[in-house]
Structure I
Amino acid sequence: MAIQQTQAASQDGAAELKSFMNGAGTYPNFSFTRYWWNGDGPRAGIKALVLKKLAPGNDPVFGKAARSEVLIPDTAAPDYADAEFLLGQFDAKLPAFERHAFIQVKITLGAAGTWTAGYEQVRAYARGHFVTEGHPVVLAAHVPGAAGSRNASHVHAIVLSRSLSINGFGKTNYELCSDLGHSAAWEAWDKSLKVS
């Protein structure tokens, strides 16, 4: 539950992107990290950090997420389904007074089924819990075993703090970016496991 500095502060007084993990406790194969801006200086934005989840390595074959996509609310313009556009607009339109950036849920997939089946389960969960509440979600499936790693396959669900509609970005969901949001996200995931 430690606070981590995600981006180093520069000498010019830039704001730092900080993170806090598992504030509402730990759950099996499920982690919840919230990210916020600390400081009033210029912000580097979240785009580069989130896009790194889609292409975490330099290898031309194994350096990209096994699968990635952007889920958007039904009322959002289709342009926002492109990660570069979505994240660029989020960075450009986040008011200086708003500190919350995004939350990231990481779900470790079980070894019993295929990673694609696990991905689809996480996708349905993200759509049902976050997107129906108006939040865009960037999904990234990582399958380290394909590159010879013993690390387990997992899916990152990166949920932006602001709602998205036909009019662009709207209000910030402060509960999402809190221990209450963590608990609700876990309960929704746990419930989805029991019905599948």
Structure II
Amino acid sequence: MKKLLQIFCLILTTGLFAQTNFIENKTPSTKRVILLDAGHGGTDTGVKKDEFQEKDIALKIAEIIQEKNPFTDVDFVLLRKGDEQIINTSRAKMINEIKPDLVLSIHANYNVKDSKKGTEIHLSPLNPTFEECKILGEKIGKSISSLGFENLGIVETNSKILRDSQVPIIMIEIGYLTNDDDRKILTNESNYPKIADKIFEALKN
């Protein structure tokens, strides 16, 4: 948790949030907010493989992260609380209105080649907190990959939600739903608390 707070402090000292009421109104005892963005939703299923859908996997993992929250000084908040569709334009707008300290966007990945597998951390170099997010993102990717995923590291991308969000945001592509090995982990719900724990572990260290 110490490292997480250090990263938050580093972000704050850049002045990114210096003129926002969200930060100015915080007191030392006020909890930090980590927004959990479960990818896709509604008619936007995300990746589909057999009976499995990315939107369902992402939401279940996000819900478990919120339920298992081990931190007394952090609140985990769900961006979507059910099977609702939120387009990326609206997602970025909602994030900027909420102004969380950090966004973790939860996803499962896709590739036409079913041999492609592993955990990727997606970041936008156009996001003003790219460098700070890269430090934490590398830790998250390394931690999750210890569950049996390959660690594919940081992937720079300019997806709208990453580019347009004006707060620290990390997209976690946990594994490839199109790969047999990754899918076995992703579709076994007993692994979801383990994934949550690995994310907590990265936030603590």
**OP:** For distance in nm of label points 7 Å out along Cα→Cβ at positions 34 and 66, find whichever of I, II sits highest and give me its label.
**Re:** I
Original post:
Out of I, II, which one gives -8000 for helix-only ellipticity at 222 nm (-39500 (n - 2.57) for each DSSP H run of 4 or more, over all residues; to 500) as computed from the coordinates?
Top reply: I
Original post:
Looking at structures I, II, which one was relative contact order in percent (Cα under 8 Å, 6 or more apart) calculated from, given that it came out as 23?
Top reply: I
Subject >> Which entry (I, II) yields the derived value 2.7 for distance in nm of label points 7 Å out along Cα→Cβ at positions 114 and 162 >> reply: II
**OP:** Looking at FRET efficiency 1/(1 + (r/R0)^6) of positions 50 and 130 (r between Cβ atoms, R0 = 25 Å, to 0.05), point out which structure of I, II has the largest value.
**Re:** I
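Since every read-out is calculated from the coordinates, none of them should be taken as a lab result. Keep in mind that what you see is a predicted model, and the values were worked out from it rather than measured. Cβ atoms are built from the backbone, for glycine too; each structure is taken alone.
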